[in-house]
Structure 1
Amino acid sequence: MMKCGDCTLCCTLLPIKELDKAETTSCIYCNKGCSIYKDRPASCAEFECLYNSSKDMDIKLRPDNTHIIFEKVTKDIYLGLIDPRYKDAWKVKGIQDYVNELNLKGISVILSSFSQEPKRMKIAKNHTQEWVHKTAIRLLKKELNGSS
């Protein structure tokens, strides 16, 4: 498993409902790490950064280096959440190479930011854009309704 190191991008980009923290705002408990880590909210504890869950991902792909947090939506769909301050982060060769590698493994990637720009889908050969979109929307609705 990889480690966060100096990366705290999830603490800035992600909304934390239990703390009434909006997306793209800094968490008041984040200062070179989480000061309430042992007692962090469920939203934080349940979030699985793809970098951290990887066994061998290149440090160049760590979110603070790429300005993108990758998360597994399903085994076939990943979300790349782009820091809106770096809207073109997804265009960097290293990111394009990584997304193409995922596509070759049969994994589609949704690249988006909270501003909705850019919103791109890199679809794996065995998927359709419609299937990826419907699957992601269905899972989001499930999550918003609080069901698993």
Structure 2
Amino acid sequence: MSTVSPQEILLFLRNQLQLKGMEVYLMKAGWYNDFDSQKPRNPIHYPNNTLCALILITPSFFNSTFIEYLRENFKSDQGPPANPVESCADHFITPAVDALNVQHKILTDKIIKNDSGKNLPEVDLCIAGHVSGATYYYQRKDVLFKFW
């Protein structure tokens, strides 16, 4: 297994997935776990220095990639899979990540039982969005143009 820098991983995944309507952000497992430590619910069970890629689906994914995927892969008599959006995203994400030739595990927002036996997502995407820089918290006072 070769050593690949975080910047190379980010650029490779963005090149593979951006035209499909997906955005890619990087974070470390420790950032997520530290953020979630205020109300620990479902930590990422990897060393704090583990690199994580957050892959988000944007509206353009649905307008092009998803519709085309359904047309090409499902006949009207068989119907789509139980979760067609997840199936489509996996169809593109898995080969892109596999092509990196690095050890990896894909975590999703699927509901699982956490350490305390509660049903929670495998990873909290709201927390991942904040620690990776993909999302920001704005307060009403931060909005310059008030449309309300």
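Can you spot which of 1, 2 the value 43, 30, 15 was calculated from, given it is Cα extents along the principal axes in Å, for residues 70-125 alone?
This figure was derived from 2.
Given 2.9 as the derived value for distance in nm of label points 7 Å out along Cα→Cβ at positions 14 and 86, which of the supplied structures 1, 2 does it correspond to? Of the options listed, only 2 reproduces it.
Of structures 1, 2, the largest value of relative contact order in percent (Cα under 8 Å, 6 or more apart) belongs to 2.
Looking at structures 1, 2, which one was mean projected area of the Cα convex hull in nm² calculated from, given that it came out as 8.8? Structure 1 accounts for this read-out.
One of 1, 2 was used to calculate helix-only ellipticity at 222 nm (-39500 (n - 2.57) for each DSSP H run of 4 or more, over all residues; to 500), giving -8000; which? It traces back to 1.
Bear in mind that the values in this text are calculations on the coordinates, not laboratory data. Worth saying up front: this structure is predicted, and the values here are computed from it rather than measured. Cβ atoms are built from the backbone, for glycine too; each structure is taken alone.
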